[in-house]
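Below you'll find the structures, each written out as structure tokens.
Every read-out reported here was derived from the displayed coordinates using simple, explicitly stated rules and does not represent laboratory data. In this text, all values refer to a predicted model and were calculated from it rather than measured experimentally. Cβ atoms are built from the backbone, for glycine too; each structure is taken alone.
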Structure P
Amino acid sequence: MTNKDRVEGKVTETKGKLTGDDSEELKGKAQNNYGKAKDKVEDFADDVSRKVNHFFDKKDDKRD
């Protein structure tokens, strides 16, 4: 999954490489890594949510 931060980070990083601007390149890498971390947190939250829902669905089935 890609997000806006990862795309913008890659663009900024590439711009920095093309212009020789190390600061811009590092800024792009940082933004890209932030986007990757954000993706991992979202994936983790989705996984936890699925597991909690599955747990309660099984619990509700036992009551019926």
Structure Q
Amino acid sequence: MDIIINLIVYLVILGLIWWLVSLLPLPSPIAGIVRVLFIILLIMVVLAVFGIIPGGFLPRLNL
């Protein structure tokens, strides 16, 4: 259950960051690069929460 809560918290934070970055007036090539980087980060967060890759880059959440 704790894994699901952590995943939801990380996804909400990542979604808020995505929304804030989407408000920036970025040129098209830079926006494409930022979109790809966010998708890679999203995949890494999901894999780290479920323990498939080491999650040393994720802060511990004590809820």
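Can you tell which of P, Q yields 3.1 when distance in nm of label points 7 Å out along Cα→Cβ at positions 16 and 48 is derived from it?
Details: P: 3.1; Q: 1.7.
It was calculated from structure P.
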Using mean count of other Cβ atoms within 10 Å over residues 8-15 as the calculated read-out, with 13.4 as its value, let me know the right label among P, Q. Q
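When helix-only ellipticity at 222 nm (-39500 (n - 2.57) for each DSSP H run of 4 or more, over all residues; to 500) is calculated, the result is -32500; to which of the structures P, Q does this value belong?
Values: P: -32500; Q: -23500.
Computing helix-only ellipticity at 222 nm (-39500 (n - 2.57) for each DSSP H run of 4 or more, over all residues; to 500) on every structure in P, Q gives -32500 only for P.
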Percent of Cα pairs over 16 Å apart computed as 49: which structure among P, Q? Q
